[in-house]
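Structures for review follow.
Every read-out reported here was derived from the displayed coordinates using simple, explicitly stated rules and does not represent laboratory data. Here the structure is a predicted model, which is why all the values come from computation and not from measurement.
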Structure I
């Protein structure tokens, strides 16, 4: 999606009361948000918006310069992803009413689809800190992205452990991505941006108000295959994340704790009510079939990436061919064939048997067939 389209999504994200459900309503009614942005108040009410929300929209539209806002966001190195963008996280897109717009500082990569949320109390015990740290390092070593909320306690321990283990981690904020909370986690946030991303569906500059945090938990669970509750009291916000995960059809794990420890009461109750007890970290990989992650990463490196590579693989399967013969067979420009062969050699898909003569490496040698 180009910047011209993005600015309307940005504009509507400023209007209180217009979230995922009402954005869908506007798209169904007007076809696109550009048309919706330019609609009259009467048309907005006819589309189903209440008079209060319609007035909120009209006030925002009157007082905002979309081009200036968009320019400011981009100059702040904040990326805008809408539900219509190919780069929008597919797992998050699959939940009911995904956030129409997310703001990102850092980078989301394809393998972040294999993610586990690790959350828990802000007042973590030494036991909870040990579990969160070891779990974070274990997931990093197994190339699993860790999603959490950058909060004090379990969240921060998990984020730091992943970074120490050389892994990727994503923090979902209850504020704008340019407003780090708590403030003492600014250095941690900067490290996360270098090895993952900060994400929020709140407009840049939004302060960390208390009402923002429960709704953002649906994004933490929505980005993840499973949610692990390390420690949680009976009223911990982490339990809200567990509820969202269950409603989204995701697995919920809880770390068992002492029946006398207030910090473990919430996690123990989850186990009583059907959450899976996390007794061994490897159980997490087994239940979620996360052993496939390394295969996925390797396959992305060695499988043909485009039609030219696929044609070359098929053409070179039976016997070595000189590059001139390849060109005559495929009828493709020499520069495209040469460039593709160089990349395929680097990935181990073909080998040069003699000067400018190539042969496909069979699936026994490469480990993967077509």
Structure II
């Protein structure tokens, strides 16, 4: 009898212990959602006519792989024009940076010396020898007048006596008149030499000398700093214009920004593509996540929390993941929360990223996220 009582007590204690243990155990929290991925909508910033289509829906591409190529239209010619403009600006910068050539400096110095010599000549005035020569020429002219007058008088007497022809008389008259004019010319020339250089001529010569000197100094000093800066700015503007066209040419080749799968494309050669319009949709396979919702009473989960993920198509496998985002604002909230039961209806959106299994699962699959205790 005592043994039976002990057995009954032991069984009762075991049942009570099992009941208490079962009440302390909770099933791990599980939420369901869909596997999603980043959608990359790729296009061109220039637009144009489609020349080639390199991919189709479902094609796996790597970063840098060509998707679509557009026709260049006039961009090649515009680039050639921009390069020619840039070369001209570079040549202009080289010219002003290097300065004037040795020959140009020598030419400016020669012009200065020439103008200075002319100025010195005008300042010195006529030489004594020039005055003496002019005086001698005047005396010679007067002597010629006297001789011509004697010949004229003799010819006139003979002509009056009808012993000299009319033509000979006219010749004697012309020689006399010409000799008189020559005396006037020689006299004026002598007067000019005696008066010296005119003030206006001397002033003009000095101004020309000063101009030549400034020109020579300019050649020696080279171009101004402002002119060099202006040439540099023009070259930089030409460089910028050329880079713009080069960038536009690069935009004609639409490439994949990262490893992905082509989700949608509906283009044929000859189609027109608008500027900044997406033409290919890619699914990024390097980053997958599950969008799910947690009830308010289970928000002990924090960002970075490690979880397990299962999918219906692979029931025997579990994939590791982590919580990367928890929304700050609740969703599906009732209009008036008054009881604990109603508070449990509030949920918060979470994003759980997959750390493994990226090659085994696909976007759109239904997944369960297990939050282990």
Structure III
């Protein structure tokens, strides 16, 4: 139950408490931030607050029967819309694996969800039929006579179908609340964004990740600090590392940059072929990891010892920071952001990674610091 009160974002939780205690909760709220920043746990916490029948200053009591059901995600007035494979798929058909996934890892990304739902390798979306089905349920009276809540996870997958929700968001049924969750805010329709209160979740602090690993997930206190450093401020990644369920991004990043710095075309081709053969969602997660890694290069402070860097790969970060001008990294971040989008559009990923690798290689060669060249 404590995860509902402390989901790694104390400032966000305080903001929600202020809104609830003042009775100013809007009927539609868009929660957005980086992957693993606690958006979905935050949405579930707010949903519990809304559905509680005995709230204290607007906040859930965590003890009544309604809170008990909401905390297990089985409350009859708690509805979900989630990305699924197959245009005829309905969220209600996947509620059992969805609830299991939430128990195991409410910080999960889309790739991890497709593993739980056993639709790995397939493109997922939020489909017209599912929206129609859920909105039909919301038009009915609440089972418990109180509020109804719809949590839309990864709202960017609404795409053009999001227009079907506009009327209900503009004129919601009585005591109906919409909580949209996304880590790609700009991909959510502007017409929907403009009708929501928007709440930003910053990247999680390493201390919060460490606390959650030890207190909530019972990770060994000796192992938890290293996992927290490897998480790149992503709680979902921290759990995946703890349970050994994902590609070792650190090793892949090291191999990639070794080939780029050495300017070995053959090695770059081999690496690109390997990366392009991975599941698309995992490639997208690697692109996000690489962006976070490069940002740490830009944020690095000259003279720091590697152990002082709050993320994995301190030695590499220090080397790259000292040997290349900052201007070298901005096009690399833009290239990775573009790659992340193109992977979703069925691009040839092997060629995509090779082209990006060559581009970064040339960029680094152009911006290598002069004192190194001399």
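Mean projected area of the Cα convex hull in nm², for residues 78-133 alone computed as 6.8: which structure among I, II, III? The structure behind it is II.
State the single structure among I, II, III that was used to calculate Rg and Dmax of the Cα atoms in Å, for residues 110-165 alone, giving 13.7, 41. Going label by label, the one that fits is III.
One of I, II, III was used to compute relative contact order in percent (Cα under 8 Å, 6 or more apart), and the result was 33. Which label is that? The read-out was computed on structure II.
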